[in-house]
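So, here's a batch of structures to check.
Where a number appears in this text, it was derived from the coordinates with a stated rule and is not lab data. This structure is a prediction, so every number in the text was calculated from the model and none was measured. Cβ atoms are built from the backbone, for glycine too; each structure is taken alone.
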Structure P
Amino acid sequence: MEWFKIKSEKDHDLLVVNNFIHRVDRIRDKTEYYKCIQNCYEQNHAILKNLKNKTDVILSKPHYHPTHGVKLANRGFRNKLKEELTQNPTKPVPKTFNEIRRSVITSGIEGATNSEVIDAIPVFTSIKSSGYRKKMKMIPPLPSKLSDLTIER
């Protein structure tokens with residue numbers, strides 16, 4: 001059983017078990033209960049137990065819907081783009097997008113197959129606003145008046 005943890009866009013923990021994404025339902029003592037992000041009638045749960053330096057994941061019920069591989073690939077692509085823009089904010093967003101796209105196609109994304117990765121890579125127009133927003137957070141705004149400008153010697 002393959003599993004790992006990722007962060008959501010709102011910085012919450014998500015548990016990925018066999019390419020199914022689960023969000024936190026409740027936490028009791030050392031046991032974490034997760035629900036599948038796809039709200040379906042069958043309650044698809046995952047249970048994460050921390051036992052003395054070991055972590056076991058137990059699925060209580062099987063999933064009867066397609067895996068979230070495409071969502072994982074899309075999320076992984078967006079996260080890689082944002083990380084790259086954080087590390088190098090002076091690089092243009094289109095150039096960063098093309099470099100990340102090439103590297104993702106060749107290397108892949110954890111939890112997704114090659115076909116899911118190719119299907120999940122967004123077009124530039126759908127991702128450019130989030131890239132520019134991330135970049136604007138890293139670069140200070142330009143001064144609006146000449147009096148706002150200070151030159152240090």
Structure Q
Amino acid sequence: MELLLNGIADWPRDSMAVVGSSLGGFYATHIAEATECRAMLINPAVDPARDLGKYIGENRQWHAPEESFFFLPEYVDELRTLQVGELQHPQRYRALLAKGDEVLDWREMHARYGHTQVTLLEGGDHALTGFEEYLPDFARFMGLPPNK
């Protein structure tokens with residue numbers, strides 16, 4: 001994370017935005033709090049250190065079950081260090097949360113991000129199938145011109 005923050009240190013904050021889904025939403029929150037930029041979050045992980053702690057050890061690749069990887073305890077420690085407290089600028093956040101998320105609890109996401117600009121979807125899934133429907137809203141939030 002330090003390498004990333006150093007790499008974006010000179011970026012103009014008023015025109016900068018980060019986008020993240022799931023664990024990427026957790027990372028985007030950390031970056032947004034560190035830089036005061038805008039953040040667009042899609043089904044963001046709220047406490048990945050807790051959620052991923054059960055995977056310490058050898059695991060199978062979800063997309064290639066014949067391959068394995070090791071998830072180390074220090075990865076959980078690193079996630080804990082990236083956890084931020086109360087959001088300092090909730091108006092800089094836009095969250096898209098699906099009640100049908102089969103991986104993360106939408107109620108926990110809503111408790112964390114409910115005071116930001118939230119769209120709470122009935123149904124949906126963790127991958128947010130149909131995500132392209134929300135792209136114009138994302139573009140507006142990030143100050144981008146509409147796609148014609």
### Query
From P, Q, which structure was distance in nm of label points 7 Å out along Cα→Cβ at positions 2 and 90 = 3.3 calculated on?
Q
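Out of P, Q, which has the highest value for relative contact order in percent (Cα under 8 Å, 6 or more apart)?
Working: P: 15; Q: 20.
Across P, Q, relative contact order in percent (Cα under 8 Å, 6 or more apart) peaks for Q.
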## Note on the structure
Value 0.55 of FRET efficiency 1/(1 + (r/R0)^6) of positions 18 and 74 (r between Cβ atoms, R0 = 25 Å, to 0.05) was derived from the coordinates of, among P, Q, structure Q
### Task
Name the one structure among P, Q that helix-only ellipticity at 222 nm (-39500 (n - 2.57) for each DSSP H run of 4 or more, over all residues; to 500) of -9000 was derived from.
Q
### Task
Determine which structure produced the value 48 for percent of Cα pairs over 23 Å apart, for residues 26-113 alone, calculated from the coordinates; the candidates are P, Q.
P
### Summary
Highest-scoring structure on Kirkwood radius over Cα pairs in Å (candidates P, Q) is P
